[in-house]
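Following are the structures in question.
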Structure P
Amino acid sequence: MTSRPRVLQFGKMPLPQLDAELARDYEVSILSEQADPGRFLVEHGAEFEYLVTSAAMGLPAHVVDALPRLRFVSSFGVGFDALDRASLQRVGARVGYTPGVLDDCVADLAFALLLDAARGLSASDRFVRRGDWSRGRFGIHTRASGKRLGIFGMGRIGSTVARRAAGFDMQVAYHNRRPIEGSPHHYLPSLLELARWADFLVITAAGGEGTRHLVNAQVLDALGPQGFLVNVARGSVVDEAALVQALQQRRIAGAGLDVFEDEPHPHAQLLALDNVVLAPHIASGTHETRRAMADLVLRNLAQFIATGEPVAEVPWSAAQQQAASAAA
């Protein structure tokens, strides 16, 4: 009887069924459940060629460095900024992730946050629950339909957000590192120009050092006192301290945030503001999407073990990035 491949699982997965399915198909060790994870890596790290993690958990360099035979990482999620690229490339490990299957749900939440921020839905809910309605009117807010929607990061998710915008009769423009060939939407060559043009600025760009704090005080001032920011990408893309000041001083009208710089700890002053909607990183948090992500984690791992090629690989090389952009 052929023994099952050994897999190191960095921690419990976001979908409990996936833990069970990995244990069913592979000889799994969960690093976070070891009495002494560091000692476990010293004693057993050389036994593992395959590892499973998530975008939220990431994979630090010290773990990769303890796995000299690591060949493949299957990650649950589309973000890969928390995976230590240098150490993975140093050991020659390939990385699979789960693009495509969560685009609709992330785009749905982007529009939910956009509408909530514009119309004050969460604030109006609190208004009713406090009993304030009997003492006065809630006030008027901002229409979303027919407005200008700027998208920073016109990849798969950004393109899906743009399709949602068509149903609201919105004009759409975007900024990327380069224009998307064949895109029906207007390309603006800088994020500052996009913010200046937009009524709503939606962030769907990748995280990492290349985009860290690109949405800064200057960009927020360009968005202006009638503008709204929505972030469903990575918290690192936005300078959170600058955003707090812009919201406090009403230099922008409002914001809808699903991601933060230090999760699960949003900037404390955000919690006191009524012109920002806060969600606990739930954009992909539907039964349908999490199931599809889990399936792709399993398919990536199984296909790499069988053929040496995953279904979907993190586009770290220039050639891969170009192919990913073309598929977006």
Structure Q
Amino acid sequence: MTVRFGLLGAGRIGKVHAKAVSGDANAKLVAVADAFPAAAEAISAAYGCEVRTIEAIEAAKDIDAVVICTPTDTHADLIERFSRAGKAVFCEKPVDLDVARVEACIKVVKETKGKLMVGFNRRFDPHFMAVKKAIDEGRIGIVEMVTITSRDPGAPPVDYIKRSGGIFRDMTIHDFDMARFLLGEEPVAVTATAAVLVDKAIGEAGDYDSVSVILQTASGKQAIISNSRRATYGYDQRIEIHGSKGMVAAENQRPFSIEVANGDGYTRPPLHDFFMTRYTEAYANEIASFIAAIEKDATITPSGTDGLAALKLADAALQSVKEGRLVKVD
């Protein structure tokens, strides 16, 4: 079976998913839609798909699934539309910035018996998957503490910051999902601190650029998250899990894993410059997982419910910062 795709949104992340879909032997990119014709035409030229309107993709008989890469404030509406149209839906995070809106959207997906996958791509990174496999095999015993470091090489434009929903909903939300994935239990309490250390314009826009979060589960397991919008040395992505019998970790990845030793000392190449190159395999793996779930009529993970859980943690972290206290999560 070949799953036929429509791509909604031809921006930076749309290009990443166009490549992932087109590179999968079990998928075909049939059409792309974007508010900017030139962007859609660039995808069309690169991958041989048609340029269509969203309405045409919605009504199309030759499209089985869609990948939603449009602005965040359109996600929930598009998920509902395409679920009602009988298309499987892959949507970049978040479903929406408002918990109630996400809950309403998930209800529509359930009522229409739709399929929805939310784009938490880091679950599909080969290195992080190997960490999860080591945990599941019991090689480090019972998970006790998770440490996640995620730092961007540079801050995005302030115009993006203003519509992003803030660092917790835009950036840390990936780490909230990863923490849930690795802890094996739901966090029930959140403590967070935040500051503006990188760009004062981010603070003037009402956001933060440097945050630390502690999540705690009912049994006492902890996840510690460190985020910054600035890492002068590259895209910093590390995780470490401490268990009752040992520890497993995934270090930073580089485009080339070499080390040079000479009179100047030991040197290694720089880190990946951002997510487009660091998580290339993860994006391919997540699309492959989505396709497999469609073909087998299997449960899709991460689901809309996973997206909702991560958003609730983001909201709790922001509340913790503003009120200077531990916040419980239902």
Structure R
Amino acid sequence: MSPVVRLILKRLGISLIVLVGVSMLIFAIARVIPGDPARIALGPNASAEQVEALRERLHLDEPLPLQYAYFIADLAQGDLGVSLYTNRPVTTDIAQFLPATLELIIVAGLMMIMIGLPLGVLSARYRGAWPDNAIRIVAMLGVSAPSFVWAVILMLIFAFFLPLFPIAGRIADSFSVPSVTGFLLIDTLLAGDIRAFGNAAWHLVLPAFALALSGIGQAARLTRANMVETYDRPFIEMARSYGFPERRIANRYAFRPSLIPSLTIIGLDFAALLGNAFLVEAVFAWPGLSRYGVAVILRKDLNAIVGTVLIISAMFLIVNIVVDLLIALINPRIRLSQRS
């Protein structure tokens, strides 16, 4: 068995255990939160008989271990129950709202990689000079303010004072795009509508950039710190003694050893975007899973709460596995340690 396959199997086993633990924890927490879900769902005008009937249908009158057993039995069949918030199956809600959030955080993740890493390389290459100081100030500003603050600032500047970007939604109402995958960028291309694709991409710029700013700052700062440390290594001095250009030294010899910590942080930030995107989605009226999760929490929609948290946890674990694989491909010492 190859080291990479062994690493994947090991991570999958750990992830399965973590998911079981998360399901038990969130299941218990969702049921000890004050308030009767049946009464909240039916409203104050419902009779006691109607509330009791809904409690029986949701198995809320059973002991907690038996409720969890019902939940696991339904989950094994791919059934997460019915949402009291939308009166639809939770799987249907997740299928509707998850692509919007994934599209948003994928674009934000690409921005973190394509902007944060080059800024860190440039800052380390010109350390002590004005580009280094300017990049460090920008990175500090990105890290110091939360995403929703940047969302409001960007909206005020680029949507109100300079009306360059749309203010809300995923696409203009004038476009009608058939939903195939749920990802508007993909669906517009499948429909062959380039104008709709451009409009959907234009709607993505502000919320994705607001969501990515903190990760861009962290990636730039960490890449710079690691590259500055790498520049003091003997093999960099040897490369300079051979007369290699500084661009080649920075991009080929200093960047790759410094990439592993940056890649780990970007992976963690990317996974955390799933849970942190709800405020940005609220500011830009983005119909995503994070915004849906907050709505069901406020209404104590037990099935939807557990389903949303499980999906976010699963995505977090998947991203961690992918990051571990990328690090194993970059660093041969990890592959050798897995073989040993």
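Couple of notes before you dig in:
- Of the structures P, Q, R, the one that 29 was derived from, the read-out being relative contact order in percent (Cα under 8 Å, 6 or more apart): R
- Per FRET efficiency 1/(1 + (r/R0)^6) of positions 89 and 257 (r between Cβ atoms, R0 = 35 Å, to 0.05), the highest-valued of structures P, Q, R: P
- Identity of the structure behind 1.00 (criterion: Rg/Rh (Cα atoms, Kirkwood Rh), for residues 65-224 alone, calculated), options P, Q, R: Q
- Structure from which 1.2 was derived, distance in nm of label points 7 Å out along Cα→Cβ at positions 105 and 177, options P, Q, R: Q
Read the figures in this text as sums done on the coordinates, not as results from a lab. Everything numeric here is computed off the predicted structure, so don't read it as measured data. Cβ atoms are built from the backbone, for glycine too; each structure is taken alone.
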